[in-house]
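Next up: the structures, one after another.
Coordinate-derived values only; no laboratory data. From a predicted model like this one, the values you see are computed outputs, not experimental measurements. Cβ atoms are built from the backbone, for glycine too; each structure is taken alone.
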Structure 1
Amino acid sequence: MRGALRLAEVIAARDRRIAVVGVPKTIDNDIPYIDQSFGFQTAFSKATEAIRAAQVEAQSVPGGVGLVQLMGRHSGFIACYAALANNDADYVLIPEVPFQLDGFLEHLRRRVVAERHAVVVVAEGAGQEYLREQPQRVDASGNVRLGDFGIYLRGRISEHFAAHDLECNLKYIDPSYAIRSVPANPYDSVYCIRLAHSAVHAAMAGRTGMVVGRWRGRFVHIPMSVAISSRNMVAPDGDLWMSVLEATGQPVTFG
């Protein structure tokens, strides 16, 4: 969107009649002033299958722990919605809600001892504060590459159980590429074609430098400068996160 906005600015400076219209392309659902980005419903629907598989694996062995890492660099919507969809998750960790890792490990160990298994869902952007000692890398556009917290957490869980002389059969699932490659579900298919129609209508009407999206049930035009001005995130004191806490039973804080 930032690149498209620069194109629109250059086109306007050259007084050319070219429309630049965007659609809300991000599976993480993190664009502000848009109800949902396309692909989000398909993504969390597919993610529920990974959580269900982790639950089956964890229940089938002594000291079973299912660890599922889902997409969500800065916003944990996919992790939250997927966990709520099938109610198999015992813990959900997202970037918006910091947590005390040692307290989490202690709580997880007690839960596995009491219930014999547990399922942990973690968004890829969670826990980055525990990876600060790793070398920082950037991609070709200069964006910081996140550390792989799922792999790090897998090691810390195994070490914690071993330190307490407890058996831990941990199954780690990262379905990111499988989720990205699936066909859109019917809802997202309809949403996409309606976004396409709205984008073409906006361009033919002479609109430019804007994004089409659905806000409160209506298709609207949002300036690109507004769409990139902030990030839609899970509110730690909002009703979505409260629903996750109630569904999982995890504590508000881990110490």
Structure 2
Amino acid sequence: MNNEQFKSWLICIDDTDDIGTKGTGEIAQEIAEILSDGAHRSFITRHQLYVHPDIPYTSHNSAMCFYLETNKTLEVIKQLAVAHLLEQSAAASDPGLAILACDSQFDKEALIRFGLEAKEQVKTKKDAYDLALQLGVSLSEHGGTGQGVIGALAGIGLRLYGQDGRVKGQIDLGQERCEEGVELSVEEVLTRSGLDIVVDLSGQQLKSTEVLHLSNKVKAVYCQHQFALLVYWNEDRWCNALKRQLKEY
């Protein structure tokens, strides 16, 4: 570590994998741990992008983004991230890397708009590079066609949007080891999981005393600029959201 002041960053990667290889989410997790010297604990968000015949992707066309506080410089962050991308990305992939200094002066709305548009329309590498240059975002490609720069930039925009993305991995609260699931209060869930809030499908936050029935796979989402457990009312109790409900994120 150097003696520079700690700064906040958003880092996103896209298109690093191929069928049967290490996933982009796993590579993002490894990069986060490398950059934080093994102490990384922040959640990684998966942002779904447009699925279209003109867009090459492995299975779902999604980008992976994470937040980092470090006193490493941009040059060091990029050097370490690129080295890991080159080492771990699949041979047939088209990796892209985007790095944003959160305290820099940039047009946040323009970046958000790019992310939202990338969920509904085909964007080009030129679109991505032009915007990154305009906003001062570090954007680079590291193999193949480099198409991953589009998703990498879009992923940062969607993370800034604050109402998009599913958290990588599952939330383990013991529910899968109990056939009937588990019942925990909102307060217990937040304490054990490290999540920020519990919200229903309309976005309403639940009180800390509400009891939740959790079963099978529990997934979190990014909404209201916070990490949230999404729940719905079913048979007179609050239950963790189903796969189809999570697709909204």
Structure 3
Amino acid sequence: MSEHILTERGTDGLLSLTLARSERRNAITVAMYAALADAFEAAASDPAVRLITLKGQGEDFTGGNDLADFLKDMPAPGSDSDIPVWRLLRALANNQVPLVAAVHGNVVGIGTTMLFHCDLVIAEQGSRFIMPFVDLGLVPEAASSLIMPRLSGRRAAARHILLGEPFGADQAQAMGIASHVVDKGGLDAGLEKVVAALLAKPAEALRLTQALLRRSDSAEVIERMNLENGHFAERLTSDEVRDAITAFFAARKRN
């Protein structure tokens, strides 16, 4: 378990997961992906877990991938090697425990795409969602190339995936990514309200209904994830990615 993923089990069946690397904007490392995957996989077979929440410490939900750390662990294109981020994405797609995310600040890359697999998403005003995959020479993941056009329409998906245009909490709700929007400073209270409402419901009925809501497209989602992951791994060996990531780190160093 990574020290940067805080896990808390409540006596009421609540499993709280917190990204806790605020000094690096909760940028997600390989160890953090592994810890999250472990938590979701374990919850799937634990009937005592009635609800999962996901949030981030500090000023941001997450700055996305820790690119330097991520690149160290990528398998060669075409290999059968598995890596923690792929495990996490499959665990999210197969998750059958109600999952609520509470997001604020910057919600970058996989920070946005993982929300497509949450049952409810509470977004604080001032949140900034952005998917800069193409700018880094990459392709989107988490089946976002399938799910986002279905939620928001192809043109809106193109604006935010092809162009990489950021969007805010109200737009996220209008596009179907966020279920709730709360005022600045109201995220914890908003999350507590939703959690209390869900935990007050019959546990077995809640879990069965959550599974039914997901069942219709789960195989298609996994298929699209596998397609995206293959392109993603191939892209990482390209000159485009090398140049884009070199420029990214150079710009960060200047700032």
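For Cα extents along the principal axes in Å, the calculated result is 72, 40, 32, so let me know which of 1, 2, 3 that is.
Computed on structure 1.
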Which structure, out of 1, 2, 3, was distance in nm of label points 7 Å out along Cα→Cβ at positions 96 and 192 derived from, given a value of 2.6? 1
Comparing 1, 2, 3, where is distance in nm of label points 7 Å out along Cα→Cβ at positions 184 and 232 highest? 3
